[in-house]
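These are the structures, in structure tokens.
Readers should treat all values here as calculations from the given coordinates under stated rules, not as data from a laboratory. Note that this is a predicted model, so its numbers are computed, not measured. Cβ atoms are built from the backbone, for glycine too; each structure is taken alone.
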Structure 1
Amino acid sequence: MPLRFHWRMLMGGEVSGPTRTAMNSRVETGLPDLEAQIRFCRSAEEGGIDSLLTDFGFSKPDPILLAAALGMATEKIKFIVAYRSGLLCPTIFVQQLNTLSALIDGRFSLNIVAGHSPQEQRYYGDYLSHDERYARTEELLSICHSLWKHNGEVSFSGKYYKLENARLNTPFVSRERSSPEIFIGGSSPDAQRLAINHGTCWMRIGDAPEKVRPQILPALKAGIEVGLRMAIIARPTREEAIDAAHSLIECLDVEAKDEEKEKEFVRNSDSVSVKAVYGLETEWLTPYLWTGAVRHIGGTAIALVGSPEEIASAIMEYREIGITQFIFSGWPKLDEMVYFGKEILPLIRRKEQVFSRAHSS
């Protein structure tokens, strides 16, 4: 199947890639900027991007409502709606998603994450531990799938949820599917197991291909797609790309207090992905995979850096080990996305044809 490329949605008020501290202190990032975001959506459509990720977090708009507004203003682009499990009753959760599908013709998938910060989870009244959140997600998705199957009323009695004769008159509406694709986010064994049991794609943080290969084999053998989240810094030459990466760090103007905030964030997180990525001590995991911005921006800032040809080749290395989807970002998001669509994506499509011929013969 062709590789699918998604991009992280522009946030309200966003111009470039801010640090976590700056992001959380800017009030405007919690509000949608529909005019700019609709333009971003249309640029994604023109550039061959499959879907746009609408993040979940206290500093951002609700992703379901945002996807509804943007979907009704566009025609082709799809959305990956991120949501943390357990914050809504399963029945109302499916009802909201089914309503969204009717409004935007099913143009969305679901990105379920268990949460990375116990402190932030408590903002939403959630006091469960990391492992308990995954156990609860198992129950949530079991109920969701039952409601989407339309096999009569749904009753469920588990540790976290109890439902009796639940039914919905609002169905999931799509020309292609009877339920949304489900991306399970996270790099832990719990996340992979959840993806195998209830998802269509395991979406994890990027790493070197030789390290990723053995970790994803169980999911691939179970018939589950695997995708990576990372960033791209692409320029006409490798030298220009590396200069741009270094300039990014300089432009962030990270002060000591910001670094302390990041250290505190990692200490307080119970996410396997967060701790693993922040524990990296090597700046270059491969000749093209750079970790320099991770400590300032976050785990998804691990980046492919290079010329269009180099990045296209690096992406095909992931294709060789079974990766089929990517959620990318860049700085600024719009400029990097447009450059990717014009200069890198055509190279990838040509390389895919060669790959297909080689593996079909």
Structure 2
Amino acid sequence: MITALVRLRKELTKNKLDAALISSVSNITYLTNYSGFSKEEREAYLFITEDKQYVLTDGRYSQAVKTLIPDFELIEISSKNPVKEMLKNLKLKHKIKNLGFEGHNISFLEHKKLLQRFDDSNHRSFDFLRSVKTSDEISKIEQACKLGDKTFTHILKFIKKGISEKELAFKIEFFIKKNGADISFRPIVAFGKNSAIPHHLLTNNKLTNNQMVLLDFGVKLNNYCSDMTRTVFFGKPTREQRKIYQTVLNAQQKALEHLGRWRGNDLDSSEVDRIARDYIISKGYKTIPHSLGHGIGIDVHEAPRLSPKSKDILKVGMVFSIEPGVYIPDFGGVRIEDLVALEKNKIRLITTSPKKIIEL
């Protein structure tokens, strides 16, 4: 938490901001290590100056804030003490003129209501603060990945004729929760032709012989996420199915080999994407319809992004996915996804589930 506040305050100084208003639950979690606020409702803000930090929330969370976030001063809001008045008081107390806020998270009406009192307010995205992880954060992601790998091994025995996509997804979610964690996103389970839809929504379709089974799921443990995808075969894969699978696996391996030549220098994320994408196209398939990868941490999708147009630079401490895919309408698709950590002079795969063709 201290490191996170130091990073934020350096950003304030760099951009000549007097304070920051933090509104997204993910950034509140990052800066306080408290994850009890709802993502569906606006329940709290952080107000951070050069030397002070406040939590603005209502009485439901007062005791939790005092107990679990002692380094932050509590400002309790209510109908008699609304947020806009509390911000006005903070502005006067700290002589704030230039305020940074999360433009992607604050609505137009909130901006009009809360921030018009400031002489200057600047749309900022503070998500990049989370793009470079500490060793402790990487360890937490790794623990989530270990449970993800354990879940994959467990779920294979339930892939049997007659089970539905919804039933298999439920078993994934139940196993993760039974082991003391939560899902980091709604699992994707796609049988046969449905696997050609990258973000397929679960159906009651039942598994039949000789179908591809695409499984994309993640674990959330100690506030940090994992994300993995595997494609297996129920029955013996056809020659074309094997070709698609091997193409995707080779594309991922080529991207990983490129990353493996990395020696701590800044690396263009779009170049990693290009290597996998070009290989898939060279084998006669359409381009990947999504980015090759994304950062992961408190949220399942964070900076950096690995895509053709991405300007993100890969640096030591970043953790991200490598997930090429080939999708053929009315036939099926294959995606293989692993998480990679960039460490000093090396990369490390922190997803360890097998990637050889699995026939069930």
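Quick notes
- Source structure (of 1, 2) for Rg/Rh (Cα atoms, Kirkwood Rh), computed value 1.03: 2
- Parent structure of the calculated result 15.6, given that Kirkwood radius over Cα pairs in Å, for residues 60-195 alone is the read-out and 1, 2 the choices: 1
- Origin of the value -14000, where helix-only ellipticity at 222 nm (-39500 (n - 2.57) for each DSSP H run of 4 or more, over all residues; to 500) was derived from one of 1, 2: 1
- Computed 4.9 for distance in nm of label points 7 Å out along Cα→Cβ at positions 84 and 316 - originating structure among 1, 2: 2
- Value 19, calculated as relative contact order in percent (Cα under 8 Å, 6 or more apart), assigned to which of 1, 2: 1
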